[in-house]
Structure P
Amino acid sequence: MGLTTTADLARMRAELAELRGDNEVSIVIKRGNATLPAQPVRIARSGSGSVSDSAGGQQATASVVVLGSVTFDVRPEDRFTVAGITYQVHFVRPNRRVMVTAEAIAII
């Protein structure tokens with residue numbers, strides 16, 4: 001297994017669960033025509049936002065990171081809404097040994 005032991009992974013998972021629980025929200029993912037059961041995550045802003053103009057008006061976006069447990073079921077193109085803000089997942093980091101980390105865009 002390398003330098004990281006099973007005990008190390010368990011400790012890291014427990015620490016991240018505590019971090020996630022500090023500001024946890026429950027999200028319901030829409031995947032195509034399917035709706036997944038609610039899942040606990042932590043959403044954190046990851047950078048600056050942007051505003052784009054179009055004929056229909058303006059659209060503001062902001063990048064966020066979504067942290068979930070190793071069982072967090074998320075894929076690129078998934079959507080979810082929290083506090084009236086819709087998010088779309090655009091990347092899921094491949095390393096899932098300690099947690100699942102997704103990057104999403106908040107569409108404001």
Structure Q
Amino acid sequence: MGITHQMHKGATEVAKGFRQLNKAGNAIANDDVDKAARHLDKALKDFDKAVDHFANAEDDAYDKAGKEIDKGNEELQKSLDEFGKGNADKGQKYLDKATDNFDKALDLVG
């Protein structure tokens with residue numbers, strides 16, 4: 001689904017969970033333990049959904065980072081090939097591209 005989408009869905013579930021905690025607190029204040037227990041159960045389910053969404057976002061980030069690393073490796077190989085041929089300028093351009101890809105990967109997971 002995408003990292004941002006999963007993060008937003010997770011944040012929404014956290015907000016729903018906190019709403020249920022607030023309702024549980026109000027129910028306890030009114031000595032309605034059964035109602036409080038139902039709200040606490042709903043809160044736990046909301047938080048569980050949030051964890052699932054955050055885990056999916058993490059998986060998406062690592063997948064995307066892996067693709068950036070693959071791109072960086074391809075650029076690095078081109079750089080080595082060009083340096084090997086004595087083309088320092090081309091080699092440096094490919095090396096710069098490789099570094100950009102590796103930086104993107106690290107930004108996603110670091």
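Overview of values
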read-out: Highest-scoring label, criterion being distance in nm of label points 7 Å out along Cα→Cβ at positions 5 and 45, among P, Q; value: P
read-out: Which of P, Q leads on Rg/Rh (Cα atoms, Kirkwood Rh), for residues 29-92 alone, largest value; value: Q
read-out: For 12.9 (mean count of other Cβ atoms within 10 Å over residues 21-28, calculated) the corresponding structure among P, Q; value: P
read-out: Value -5000, calculated as helix-only ellipticity at 222 nm (-39500 (n - 2.57) for each DSSP H run of 4 or more, over all residues; to 500), assigned to which of P, Q; value: P
read-out: Highest-scoring label, criterion being relative contact order in percent (Cα under 8 Å, 6 or more apart), among P, Q; value: Q
read-out: Source structure (of P, Q) for semi-axes √(5λ) of the Cα gyration tensor in Å, computed value 29, 15, 13; value: P
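Rule-based calculations on the coordinates, nothing more; no lab input. Only a predicted model underlies this, so the values are computations on that prediction, with no experimental measurement involved. Cβ atoms are built from the backbone, for glycine too; each structure is taken alone.
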